[in-house]
1. Using mean count of other Cβ atoms within 10 Å over residues 184-191 as the calculated read-out, with 13.4 as its value, let me know the right label among I, II.
2. To test your reading of the models, identify which of I, II gives 1.44 for Cα Rg over 2.2 N^0.38 Å, for residues 72-199 alone when calculated.
3. For FRET efficiency 1/(1 + (r/R0)^6) of positions 24 and 104 (r between Cβ atoms, R0 = 25 Å, to 0.05), which of I, II scores largest?
4. Suppose you compute log10 I(q)/I(0) by the Debye sum over Cα atoms at q = 0.11, 0.15, 0.19, 0.28 Å⁻¹, for residues 64-135 alone for every structure in I, II: which one lands on -0.34, -0.58, -0.82, -1.20?
5. When helix-only ellipticity at 222 nm (-39500 (n - 2.57) for each DSSP H run of 4 or more, over all residues; to 500) is calculated, the result is -12000; to which of the structures I, II does this value belong?
6. Compute FRET efficiency 1/(1 + (r/R0)^6) of positions 256 and 312 (r between Cβ atoms, R0 = 25 Å, to 0.05) for each of I, II and report the one that scores greatest.
7. Which structure, out of I, II, was Kirkwood radius over Cα pairs in Å derived from, given a value of 20.0?
8. If you rank structures I, II by relative contact order in percent (Cα under 8 Å, 6 or more apart), which sits at the top with the largest value?
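Coordinate-derived values only; no laboratory data. In this text the structure is predicted, and so the values were computed from the model without any measurement. Cβ atoms are built from the backbone, for glycine too; each structure is taken alone.
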Structure I
Amino acid sequence: MQMDDRKWAILKAIIKTYLETGEPVGSRTISKYEDLNLSSATIRNEMSDLEDMGYILQPHTSAGRIPSDAGYRFYVDHMLEEKDREVTEMKELMIQRQDKMELLLKQVAKLLAMNTNYATMISGPQYHRTKLKFIQLSMVSEDQILAVIVAEGNVVKNKMITMQHGLDHETVLRLNILLNSQLNGLTIEQINLATISKLKEEAGIHSELVSRVLDAVAEAINQEEDMEIYTSGATNFFRYPELSDSEKASELINTFEEKHPLVSLMNEEFSDKDHGIQVYIGQETPVPTMKDCSVVTASYDLGEGMYGRIGIVGPKRMDYDKVVGILKNLTQQLDDIFKKEQT
C-alpha cells in the first residue's frame, strides 16, 4: 500500500488536529475539513489503511486515532521537504524581483527628475515583517543546530545554535512540530510569556534551545534592512539661484552621492491615508543640508509587508500642486505594477 495524496491529506489533518487538542481524532472531526470534501465513511477507510501502514494508532477500542512515531516522521520529513522547496523558491523569486525592481526604480528616479526639474530619490522596498511564517530546525552536528526562520515578507533568517544537550533526530522532529504548531502566524507581540512558558515546559531539558530560537524569531521579525536608495537629478539644484551657491549646492550634491543622510528621511513613518504624502519645508526636514529646500515624499506599497518611499527635493518655491499630483499617480502605478507581478 502506498501513500497517495488523499491519505497524505488525511494524515496531515489528523496530526494537526491532535497537536491542537491532544485528543484522539475521529473520522467525523476530519470530515469537517472543507478542503478534503470527503465523507466520514471514506475517511474511515483511509484511516484504516493508514493504521495498517503504521502511521496512526488507535489507543483503545471505539476511540479515534493518534499519530505514531512513524506518522510523525513521515509528516515532518515531508513538511521539511516542502519548506526547503518554499525557501528555495522564495529566494529565487526575490532575486528575480529585486533585479527587476532595481532597474525599474532607477528608471523612475531618472524620469521623475527630468519631468520635474528637481532632484529625486527612491528607496528600495523594505520588508516590514510582523508575523512568523514558519521555523525549520535541522541538525548540523552533535552539538549544533541550524534554525531557519521565515517571517512575513518571505524574509529568511538563518541562526546557528550551539547546544549543551545533544539532540537526536526524533527530538528535532518533535521540536519542529512543537514550535510550528504554537508560533506560526503570530506577531512578536502575541508571543507572550504564557506562550513562552508553555513552549519551555513542553521542551523540557531543551527549554534553553527554545529560548535561543525565540531570540532568533524576534531578530528575524524586527531586523532592520540596509536601505537601498536610488537618486537622480542632483545637478538640477543649479537651476535655482537660492540653491546654486557653491557651498549649498556642494552640500546637497554630496548628500545625494553619499545617500546615507537620506535614510532618516526615507525611513520616516507614514500612514496609509493619501499614499503617505509628507511635505517638509525648510527646517522641518530631518536632513540638515536640506534646510533651504522643500521635500515631498510619498509611499508605495507592494503588499506582504513591503513598502518604500519616493522623494522630490527642490526649492521652497517648488510647484507643490504638480509634485503632489505626480507622486500620487506614480505611487499608484508602482502599486499596480508589482501587485500584478505577484498574481
Structure II
Amino acid sequence: MIKQDTEQLSLEKGRRPGQPGHEIALKFLERRMGEIGLAPYEGDSYALPYGEFTNLAGVIEGTDSSALPVLIGAHYDSAIDGPSSDDNAVSVALILHTAELLIKKSPSRSTVIAFFDAEEKPNFLTKNMGSLRFYKDHCEDMEFACVIILDMIGHNFEVGVPPVDLLVPGIKDFMFVLGSESHTQLPDIVERASKDTKRLRIIPTLNRYIGDRSDHHAFRKAGQPYLFLSRGWGKYSHTPKDNIQWINFSGVHRIENFLLRLLEQLDTAPMETRLEPADPFRYEIRMMRKAIGWPLPFILACLGFFRMALHSREDINSLMRKVLKLAKF
C-alpha cells in the first residue's frame, strides 16, 4: 500500500495550499485514515482546520492509559506544483501503512498519527506552519514519550562528492536520525532498533549540525523528546523530477521496518523518567563506523582529514563542518 498511496498523493499539479491538489490530498487522507480505523484526535473528524489550512490527526489507543503517547508525523503539502513524491508524499504513505500495522499490534502507548499542513515556504517557521499550530492548539499541555517526524525519506542518499558516492559501499542506504540528544533513552533505542534493520545505514547526528529543517521544530522547541528521520536534500528536491520514478520503495520499506523497531523499543522504554541528557558522541561514532565500515579512513581523506580519527565530539564537529560545506541537507 505504500507505493499505491504515494502514487495517489503524487499529483501532477502538486498539493500546495489553496490549489486543487491540496483539497484532493486532504480528502484522500481523511478517507484512508477512516479505512485504517484511526480514532479522530478531537471531535468526530480527523480534520483540524485553522484559517485557510488544515492539519489532520488520528489516534491509535494504547492499552496503558498511564503511559505517555508517541506521535508520528509528516507534512502533506508540497513546495511546488509538481508530484513532490519524496517531499513528502512517500513519508505520509509510509506512516499510513505503519498505522495499519500498529493497530494490529495493540501497543501499550497510544500513538498519535498527524499530517501537517503548510510546512513548505512561505509558511515554514511562521505562525501558519501546521506543526507549530498543531502543537499550540492541541498539545501544549501534553507530554510525549517521543515525537517521530519523517521528511524526504524516499530517494537514494548521495553526498555529492563523486569519489565518495562512487566508492563507498551502500552509501545510497544512508539515513540521518536527528534528535537522539533530546532524551537519555533515545541513543540506546535507536541503536537497538538499527540492529534488526538490514541494508539501512543509520547516521545519528545532533540537530544543531543540520538545524530545524522540518516539523520536528515545534516539538524540539517545546522540549519534547523527538527523532527526525530523513535522507536530506536530494538532487531532484523541489523540482518536477521529484516524482514516483525517483523513489526507492525497497529502501522505503526498510525505513518502515526501522520505524516499527523504534516503536517497539519505545513501547517498553522508561520514557517517563526525564534526566539531563548526556552528550551521545560515543554512540554517534559507533553508529557512523558501523554505517560506513572499512572506507571511513578513505572518506576522511577525501574530505580533507588525512590524519583524522573519530574519537571525540570535537572530531565530529570538524567532520560535520566539512561535510556541510560539500553537501546540501
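1. Checking each candidate, the match is I.
2. Values: I: 1.44; II: 1.21.
Source structure for this number: I.
3. Details: I: 0.00; II: 0.30.
Structure II comes out on top.
4. Working: I: -0.54, -0.74, -0.91, -1.19; II: -0.34, -0.58, -0.82, -1.20.
Label of the originating structure: II.
5. On the way: I: -16000; II: -12000.
This value belongs to structure II.
6. Working: I: 1.00; II: 0.15.
The maximum falls on structure I.
7. Values: I: 23.8; II: 20.0.
Checking each candidate, the match is II.
8. Values: I: 15; II: 20.
When relative contact order in percent (Cα under 8 Å, 6 or more apart) is computed for each of I, II, structure II gives the biggest number.
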